[in-house]
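Given below, in the form of structure tokens, are the structures.
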Structure P
Amino acid sequence: MDINEITKWYDLQTEGLGERFLVHLREAIKKLRTHPLAFGISFKDVRKIQLNTFPYLIVYKVKGSTVYIYTVMHAKRKPAGFKKRFRD
């Protein structure tokens, strides 16, 4: 599911909820920009940050001074398929 689909799904549940999701997503991205190493390593050098209020994670890597966001995924989703992207 991409961010637009997540936003639309939340808006179908309650009007304006999709915008609230986006606000929390932007806040988490702002935290990543200012403190990218503050969040725990999930596996290998892949990190994640949980959104406030919503059950979504931002999965990312830090290389030098650059943050690479790989996905925004539901926290209950099994990451096995996603972890394949990071195999050596």
Structure Q
Amino acid sequence: MSKHTPGPWICDDSYPDDEFRYVLSRGFPFGIARLRLPREKPLRQEQKANAGLIVSAPDLLEFAQWVLSLKTGGMIEARARAVVAKAEGSA
């Protein structure tokens, strides 16, 4: 398994007019990611959505690992295995 910062991760959106969004780990005093929020509304909304996707990464990885534990076989297991490998940097 890769050595990533464990979840849960949060998005610091306490300053709505800030130029950046920060994705942080609750258990560590450092950031996971910093996303610049452009002034243009469509691009700003897209970056906010990207921050939400990054925040959900630990949960999505945990879910894919759970799917693998079901040993369903077939396409579902193959897809979950590919997702886990990509998340862990081995794909």
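What follows is calculated from the coordinates using simple rules that are stated; it is not laboratory data. No experiment lies behind these values; they were computed from the predicted model shown.
A few points about this structure:
- Which of P, Q yields -11500 [helix-only ellipticity at 222 nm (-39500 (n - 2.57) for each DSSP H run of 4 or more, over all residues; to 500), calculated]: P
- Among P, Q, structure where relative contact order in percent (Cα under 8 Å, 6 or more apart) as derived comes to 18: P
- For P(r) over Cα pairs in 10 Å bins from 0, in percent, for residues 27-66 alone computed as 26, 40, 27, 7, the structure of P, Q it came from: Q
- Which entry (P, Q) yields the derived value 39 for percent of Cα pairs over 19 Å apart: P
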